[in-house]
1. Please state which of the structures I, II yields -11500 when helix-only ellipticity at 222 nm (-39500 (n - 2.57) for each DSSP H run of 4 or more, over all residues; to 500) is computed from it.
2. Matching task: 2.2 is the computed value of distance in nm of label points 7 Å out along Cα→Cβ at positions 88 and 208. Pick the structure from I, II.
3. So mean count of other Cβ atoms within 10 Å over residues 192-199, computed for just one structure, reads 13.0; which one of I, II is that?
Structure I
C-alpha cells in the first residue's frame, strides 16, 4: 500500500520542506480584479504585498478546484500510489472540504481520504508533515488518520491582527460584536473554535501585550500537552516582531521545538499585513 499526502498553500509549506516529506502542495488562487494568480507559483509573498499596496481593489481568493484535485490524483495514481490523504484548510472558513468529500466518491483511480484540518497555517502544516512522515515510513491511512486526530486535538492557536477589516470583508470571522467600540484602540486576538471557525479570543493594546497573553495561554495549556511540544510563529511581513516573539518564546519555553513561517498570500488576503500568529501543539516529529 503506497500512500500520498496532499495539502494546500494555506499551510505555508515551502517547496523544499514539502519535497523532503513527500507532500504535494496545491495552490489557492488569489484574485486581483480580473487577474488570477496561483499562491506560491505565480506570486511570492513579497510580490503579493507589493501588489496589495498598489491595488485599488482589495484581492479575494478562490479555493482549490476539483479539477486541480483530479489532476493531482491522476499524477499520483500514475506514480503508483494507492491512496491519498488530503489535509486541507478548515471547513469552518471554506467549503472546500465538503466539496472534496462529495467529489471523492466519484474518484476511481485512487482512494481519497479527505481530512478536515479545522485550522490553517502552521497547524495545517504540522498535520501534513506528520502524515508525510508516517507515509514515508510505509504507514497507510488506517494508522495515519488516528494520529492526525490526536495531533489535531492538541492544536492551540492565537492570531493577532492590526484590524478586522480584511476578515470582515472576506467573511472569514464570526461574532465581530465582541470588539465593537474598541477597534481603533486594540489589537484583536482571534482563534479557531471546535468547528474550525475564526472567532474572537481577546483584546490587546499592543503586540507586546498580545504576546504576554499568548505566553500565559501556552503555559496554562502545558498540563494537557504531555511530552514534547512545538510552537510555531507566523507573520504577515512582520519579521522584526517575529524575531522578538521567537526570542521570548525560547526564553520562556526552552525545551519546545520552534518553527517560523511567513503567512502565505492566500491567508494574508484575509488577515491583512502585519498579522502575527502562534500555534502550539504536540511536536509532530516526536509523535
Structure II
C-alpha cells in the first residue's frame, strides 16, 4: 500500500543512501545516518531490530522518502520530494502514544511538520531551533592540535556516562542510557589526565552524525580543552567515516557557535529538535 510504512531491505539501503548525495551537503544528515546504519547492520545484525528504517509504500526510488525510528523512539525524517506529501503520509503512520523525539527536522519541512502536529493536536514537549554547521572532509582530515603535557586523548568508556550525563544541559529521565548507547555504538573522544585518569573534556557522535555533548568539566574551564576535543573528534570522524563532518548547535548557544566558526565550520541549514506525544 502507498500509505503505509514498509521496512527498507538491507539490500536497498545503499541505494537509498546514495540518493542523498544530490546537492551535497544539503542532505548530509540523511546520508550520514544511512551510511552508519549500513555498516552497523553488517557488524551487528541485531541492531536491525532496534533501528527501523521505513519507506512510504513500496516505491522507494520515487523520492527516497524515509522515516527512521530508533529504540528510544527518536525519529529522523528525510525526503527529496519538495511537495512533502509523502513525508506527511509517513508522519500519519507513527504512533504517538509514546513520546517521539524528532531529530534534525529541516527548516524546509517545518510547515508540513507543524501543520501535522496541529492536525493531530499533539503535545509539544520541547522545540529547539538549531544551526547546522559543516566542514569539508579535506579540511577536517588536516586539522592539527596539540595535547598538553600530562594529558591524553582516547575513546570514552561507558563508565564515563554517569559523569557526562550529570552535567549535560539536555539530560532527562533515561538520558544516561542514551549517552551509554552513543559511546558504545559511535565514535567519541575524551581528554584525560594521564596520571589520575580524570576525564577533563569530551565529545560524542550521534547516530545521525552530529557531534553530541561537547563539554568541559566545570573544574577545567578556560584552558582550551573544548577546542582540542572538537578538533580531535572532527578529524576522527573524517578519518573513519570518509566524508564531511557536521553538527547542530542551539541558536542561543553563542559560545559554541563562535567556537565552530573559529574552526572554519560553515553554516548550511537550520533544523529543529522536537519532542511530541499524544495529549
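Since every read-out is calculated from the coordinates, none of them should be taken as a lab result. Every value quoted in this text rests on a predicted model; they were computed, and no experiment measured them. Cβ atoms are built from the backbone, for glycine too; each structure is taken alone.
1. I
2. Considering all the candidates, the number was obtained from II.
3. Considering all the candidates, the number was obtained from II.
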